[in-house]
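There are structures below to look over.
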Structure 1
Amino acid sequence: MPRELKSKDEFQKLLESATEVRVAHRGDTSKLKLRTKKALYTFQMPADDAEAAVKGLKVPVVEV
């Protein structure tokens, strides 16, 4: 089961250890899925913020 993140700070910390980021757009919101070696984490945010958060990442980004 994926673990849901509640804050943007947790999301930013886990981005450093992520091996892949998947982005699923759903209307006004986007769901970001972070794959790490230990677990899968999900985080929901507005679509505009998601584009800015994913831009310039060193890990592969997959649009779903």
Structure 2
Amino acid sequence: MIQKSNAEKDCISYQLYEAIDGSSDFIFHEEYADQIAVDAHNASAHFKTFITLIGPMLSKEPIIEIF
């Protein structure tokens, strides 16, 4: 997911961070050139596959913040 997302044309940065406090929290920090790039990312095959695979592993709903 990370490698393919970073290879997208208008992806500025796509990083995954894991909490160091022993919890199972992760943060995806994503930067895109514009909303069109975000929409393209969300429509990509690798994103759709990731969402399908990660769903059963989530212990709670993801928190999405847009700045």
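Read the figures in this text as sums done on the coordinates, not as results from a lab. Keep in mind that this is a model prediction, so the values were computed, not measured. Cβ atoms are built from the backbone, for glycine too; each structure is taken alone.
Among candidates 1, 2, the computation of relative contact order in percent (Cα under 8 Å, 6 or more apart) that gave 25 used structure 2. Of the structures labelled 1, 2, which one yields 0.30 when FRET efficiency 1/(1 + (r/R0)^6) of positions 20 and 36 (r between Cβ atoms, R0 = 30 Å, to 0.05) is computed from its coordinates? That value comes from structure 2.
Assign the value 3.2, calculated as distance in nm of label points 7 Å out along Cα→Cβ at positions 12 and 52, to the correct structure from 1, 2. Checking each candidate, the match is 2. Given a computed value of 30 for percent of Cα pairs over 20 Å apart, which structure among 1, 2 does it belong to? Corresponding structure: 2. Quick check on the output: -9500 is helix-only ellipticity at 222 nm (-39500 (n - 2.57) for each DSSP H run of 4 or more, over all residues; to 500), derived from one of 1, 2. Which one produced it? The read-out comes from structure 2.
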